[in-house]
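Only the coordinates and a few stated rules stand behind these numbers; no lab work does. None of these values were measured; they are calculated from a predicted model. Cβ atoms are built from the backbone, for glycine too; each structure is taken alone.
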Structure P
Amino acid sequence: MKKTLLTIAVAVMTMAANAVIADDFAGMTLRIDQMNGIAVRTGGMTQINESSNAGTMAIQNFYNDTNLLFGVDDEGNVKVAVQTLGGDYDYDTYEMVYYMIVPAADADKSPMDLYSTSLTGKFENGKLTLDPWNIITVNQSFSENKGAKFDEGITTTIVTPNATTQLGLWDVKVNDDWDFLGWEKLPMGESNKMAYAEQINGQLMIANFNEVKPVATFDIDLDAKTVTFPAGQKVYKNNASEYTLGAIPANLYLEEQEGLTNPVVGTIADDMKTITFKDCAVMRIDNPMFYNVQYTIGAPMYECVITLDEPLDAATAVDTTLTSKTVTSVNYVNLAGQTSSKPFDGVNIVVTRYADGTTSTAKVIK
């Protein structure tokens, strides 16, 4: 009998050790929304908490100031039941209408046909990704689909920031009659803006790296210590316009400056953690006449410094036997035995758990 109870206790402890829990989502505060790979929204203010509904998590303020509830199994499979995310009063029909999140492929279906469907996603390698979704407006009786909010499906990824940015911006000088007088440099801001960087196959993706918060992917040359933005890549979408990252001349002096299509190149410092860009801006890409400073989104940057938590070449030190495994959680344990999703100051034991039930440990010093 004792042996049986002990076996059951060990089994329960093993299941608990492998389960995805609320602590696994701690620190995930940076949200990236994209349509066909182009950012439509990035930024903070996101937090994932355990819901009052048993066995579910909640993404705070997901849409219309309401929370999105989801479930996740031990393998990191995410399931979002079709649910309403607030509503409004329709003055044309004199009734309440509600906003319902649905899989993007089902955005044209009747609400009554959606209750057996669900939005899916994945939680792995420290990222929570929702498959393409849309929002439909439904009437008070949930019998009519009044149309989708977005023309295309939106893919959402929520991550833990692993970088900060510091911006120096150009400012327009005008007189009392709003005549253009020139440009001046504002002081560099504090390095406290959240960003996320991920190194993949010789490229570096950076999200939320300036005040417009686009998502840009750069080619990396670790030998030359440079990152180069491929010309023509789209980094942001706003209504009907799309935007790219373009270089501006260091001697910026005109209100309308054409020809801002030179490649943007950033330099990597010797620490392999600090990347500096000079004189660039996010500008419209859909028509060459908009390649000028007048049509930038946000102020042009005379300098943008991105500081990564880990050096760019750190990925080469990862044990290749572990790269193919799905990570379910990473926790840090200090010498006092305390556990956290973020490293403590001093010596840490990093405990990484994988979907196949195995774990690995390593010692790091912060």
Structure Q
Amino acid sequence: MKKITLLLIAMLTVSVTMAQQKTTYFPIYDGTFGGATYSQKFTFPTGAETWAGFANNNTSIYPLSFPNGGEVKFKATVTADAEVFFKFERLPHPDVDPAIITANVSLLASNAAGTEYSVTIPTHATQTYSSALVYVVTRGVDVTLSEIKIITFDTDGTTVLNTDSPVYDGTFGGATYAQTYNFPTGAETWAGFANNNTSIYPLWFPEQGTVSFKATVSADAEVYFRFEKNPHPDVDPAIVTSNVSLLAANPAGTEYTVDVLGHNTNTYRSAIMYVVTRDVDVSIFEVSITANKPVAGLDDIAANAVKMYPNPASDVLKFSLASNQALDVAVYDMLGKQVLRANAVQSQLNISSLNPGMYFVNMKQGSNSSTQKLLVN
């Protein structure tokens, strides 16, 4: 899957032949609040293959490149001393070379829970990598890792150019992985789990969407998801999904889906998951948020092909219409505030008053409409 970015899009063409697009994001719900508890354990058990390890399943971060080097940062908790290391391969097995292997990182039981560690990623001038792995070196020790970040440096070798959030929940060779959420007795009523993969923001659901995930429970439980304008306290407007019933009678790893009922112009910078049922260990993994994007609202923009260009743009945004019917155009910022409006647009719109950044352009042609993203530079 190609890497998804909301900050750069190619020239947009709207026509009757285009179908609705979907954009998928991968949240990492490892931020706890209000007394909720989260555990993510990586184990290299006795009897596992010598090559056993854990593969990243957030393929949206690929390809990775380290022309100026980088580092992996993470937090870890161990009850006995252990070591881990990270590997970046050209492609998944078997076409893995060339590859980068970091030094081993020593995780000490004497350190406080959630101690932050880091390890250098060596420089490679030209190679890209589409496989990211982590290995536990020490057998039989439960290693708890969280807030893992792959950092790419700029040309000075220290300034952070990019930060990616891997999801190392793909096991191979007999390694074992467990990810558990719990809403314990005594936790605040508002306790839950915040997404720490901020690269997915802002989220936008112009044509609704879904949250999909796999879950395993030993007792029936319920969860739901919430999307807020900003992190607390500036949370409104917000979207709250229906509760999802997770059944103990279902097989381990059953896939569940819940609808996200979106709004055309609102964007969201806080994604939260809540466990409704107290004191049940809920194992949830492979979570994905899918936003349905209107490519042609056609029946939006009727049977008339429309081109909006250039994109990115700076001073003038142009439109090419297949009919003589003019457009009514409204431009919104990332908070949903209307910042520019023009009626009866035939060919172009002056956008020189807009500051650089991402905007949403709503185009109406008669009773039909379509909303698209625009980057102003």
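Once Cα Rg over 2.2 N^0.38 Å is computed for every structure in P, Q, the highest value turns out to be that of P. Using the calculated result 21 for relative contact order in percent (Cα under 8 Å, 6 or more apart), pick out the matching structure from P, Q. Traced to structure Q. In terms of mean count of other Cβ atoms within 10 Å over residues 122-129, the structure with the greatest value among P, Q is P.
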